[in-house]
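Please find the structures below.
Every number in this text was worked out from the coordinates using simple rules, so none of it is lab data. Quick caveat, the model's predicted, so the values are computed rather than measured. Cβ atoms are built from the backbone, for glycine too; each structure is taken alone.
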Structure I
Amino acid sequence: MAPTYSESGKLGSLAPHFSLPATDGKQYSLSDFQGAKALVVVFMCNHCPYVIAVLDRLNRLVKSTLPQGVQWVGINSNDAVKYPDDSFEAMKARAEEKQFAFPYLYDETQEVARAFGAVCTPEFYLYAPTSLGQWTLKYQGRLDDQWKDESAVQRQELAEAIGQVLKGKDPELDQKPAMGCSIKWK
């Protein structure tokens, strides 16, 4: 399977609005994260080997940053008709099995993925809050420098970017694109 790479985001752009159902039975939108010191939006799915390889790492990072005021949301935008492993019911099972520490949302229409410009899974977007209650893009890219073998990770790029945002600084500009499975469009 050939990997797909994310396109460079427009740092400083505002987060697109969304309102999506989650595996926990709630509906989430950007306004649900007001008061957070940072927001990470992760485009992910159930079947992608790139996502599966980083799930435990991702969940540990989420749990370690929640107490610092970082909010997280996972979004699955894949076509569940062609990829039944990515159905809403399968998402509920995965969220329970892995005990996700973040809401896992279903973008059935794929409008949210298109609004963000997401192209692959996993793809990470880190936002900082503005004084107007909006979210500004500070980082777009990968979790770290080794998707497959956690023991070979030398640089935890997303964690570093989160640390900079929490200090009120912009992360470095040499942001590496996310790499993974393409979003399965309808």
Structure II
Amino acid sequence: MTGLIVFFLILVLVIGYLITIYNGLVRNRNEVKLAWSNIDVLLVQRHDELPKLVEVCKRYMQHERETLERVTQARSRVETARTSGDVASVSAAEGALRSGLANLYAVAERYPELKADTVFRNLAARISALETAIADRREIYNDAANAQNVRIETFPDAIVANMFSFAPVRLLKFDATQTADVDVGLAFSK
């Protein structure tokens, strides 16, 4: 009789431990989703601001269609990647958009009237603030993704993760060209 009680007590403890592991994995997975959702909100806000910036620039920059089109196309690629939820595509599209915006701001330096335009300055400041916020959220996302990946690869969590098909999460990575400082001098020499 005592052996049966000990067996059931051990069984309850093991099941409780497995439930605790499962709940932790679910919590981590939801933290990753929340972090991505926070990035998504900022991407949508920036997505909404960029056409306004391009429109203001069009009034002044009649001969800079290529620069404006690059920003518009990059914006579209980010939106497509964002809606698909493909982290790798978002990374690549973000790099192109960052480069296009840097070129746009550099070219804007050639237009004193544009630089003096209050709407342009406000939009540029808003987009810059969104860029900073997106960078901060990327760090939070990568921390959450890394925590999830570590949990599903370590024992005993890996056993529960495999039982319930917890998949690794892709980190939001950028290659050296996407994180390097933009050569503003190049934009001015065009």
Computed -28500 for helix-only ellipticity at 222 nm (-39500 (n - 2.57) for each DSSP H run of 4 or more, over all residues; to 500) - originating structure among I, II: II
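With semi-axes √(5λ) of the Cα gyration tensor in Å coming out at 23, 19, 16, pick the structure among I, II it was computed from.
It traces back to I.
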With mean count of other Cβ atoms within 10 Å over residues 94-101 as the yardstick, tell me which of I, II scores highest. II
Value 2.7 of distance in nm of label points 7 Å out along Cα→Cβ at positions 46 and 118 was derived from the coordinates of, among I, II, structure II
